1. By the measure Cα Rg over 2.2 N^0.38 Å, tell me the structure among P, Q with the highest figure.
2. With distance in nm of label points 7 Å out along Cα→Cβ at positions 74 and 122 derived from the coordinates and found to be 4.6, which of P, Q does the value describe?
3. Who wins on relative contact order in percent (Cα under 8 Å, 6 or more apart) among P, Q, i.e. which is largest?
4. Taking helix-only ellipticity at 222 nm (-39500 (n - 2.57) for each DSSP H run of 4 or more, over all residues; to 500) from the coordinates of each of P, Q, which one would give -11500?
5. Taking distance in nm of label points 7 Å out along Cα→Cβ at positions 66 and 106 from the coordinates of each of P, Q, which one would give 1.9?
Structure P
Amino acid sequence: MRLILTAAPMLNNQMATNLTTVTTLAYKYQHQGIDFLCFGEAYLQGFDGLTWTAATDYERAITLTSQELQALQQLARTCELGLALGYYEKENTKIYSAYVVIDATGNILGNYRRISRGWKIATADNQIYRHHDSQVVSFDYRGKKVGLGLCGDFWVNPQLFAAEKADMYLWPVYTDYSVATWQESARGEYAAQAQLVGENVCLINSFCLEKGALGGSTYFKAGKIFQELPLGEVGELLVEV
């Protein structure tokens, strides 16, 4: 399986701009046998793209059948590559931090909703801004089982995901470590945590200077850093799992 892990620029509450970035990168890697072009947590609206006022956020969140998602499905078909990206999902009166995976034919393979609370502010209305306690989503793709988890999920309950026994896991995050902290300690801690989940774990972080997110997408293999795009750099990392 060939994946592109991005450290792509992301802007908060600028979905049209973020969609343009997805489109530009999709055309860059079109027709090259890339299985999935992967983006970070809440990439479409930006991690800080919500206001925590329901009336406003219902306008910012999108559904699985929204025009934006349909456009991404068409983009996947046109470029013949899969897309995987985070977004704020709306379902009736509920909002989730979600991650959708679309294959090269435009088919949605999985839609995962974050189970840990870390994406929400402390005063968020839990009846509107929802999280699951034990949701697990995986899918089969070309003979491999792929598991999904968002940011703090692999820290809160790694055993839940390890029980899936997936061949590889996508781990989209939003982190704001300094380069020094990442190099000296955090990257090793993430590698050790990844090992609790599975043999092959692909971490994808966005690049958002306004909030200090500096990328650092990494392929962890057996608890070791196998490949990485250094923190502080915008770019893409090609990995084969």
Structure Q
Amino acid sequence: MESRRPRLLAVEDERDILDLLLMTFTAEGFEATGAEDGLSGLEKCVSLHPDILILDLMLPRLDGLELCRRLRHDGRFRQLPIIMLTARAEEADRLKGFETGADDYVVKPFSFKELVMRARALLRRSGAVVSGGDSGRREEAVMRFGSLEIDHAARRVTFKGREISLTATEYKLLYYLAGRPGLVVERGQLLEEVWGYQEDSYARTIDTHMRRLRQKLGEAEVYLETIRGVGYRFKLS
């Protein structure tokens, strides 16, 4: 199978940070391209079709939240992994980023080494089969639960014949739970397996993404059960 370097687009208006991002990711084996404002970032997304996007929140011409929102409304980029960068550390700002469709959120100043690790974890999450060998794992090309169908080869989810547009993280979360029907999955396990994190401080990330996932599933959200104080379960009936 032919392999290529993953394409990364970094949209950051601080030139020094942008240069460091491009230099770091190029050294780590990425094909890295930059943009210094939101509109240029949008244009380069359309022309380059990156594998992952690193997006600053405060950008001229088009801010990061609006750029993220526009990309998520474009079917071509609904599962594009997006890491949002910002100097804002408040939880409300992080949650707003997740609500807009970001997959990860990194506060400045940040470790470039950690950012690379997060980018690699997102790429694995968006394109690789879920890892892990726990019993009860159900791994099929297409999983069907009544009117809900999860086509893993096409990374496509439909309910009653209607396609449901999910981000890469939302898809991974649903696929991970559906692959273990009837089993209670603890929040810590989801955090580690779906997000690649072990820090308890990121636990709210799960709640935010689960809420968005349920909203998008509509009637099919009945398959997702919250086990208070423990985690979540994919119900079969």
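Every number in this text was worked out from the coordinates using simple rules, so none of it is lab data. Predicted, not measured: the structure shown is a model, and the values here were computed from it. Cβ atoms are built from the backbone, for glycine too; each structure is taken alone.
1. Q
2. For distance in nm of label points 7 Å out along Cα→Cβ at positions 74 and 122, the value 4.6 is produced by structure P.
3. By relative contact order in percent (Cα under 8 Å, 6 or more apart), the leading structure of P, Q is P.
4. Q
5. Computing distance in nm of label points 7 Å out along Cα→Cβ at positions 66 and 106 on every structure in P, Q gives 1.9 only for P.
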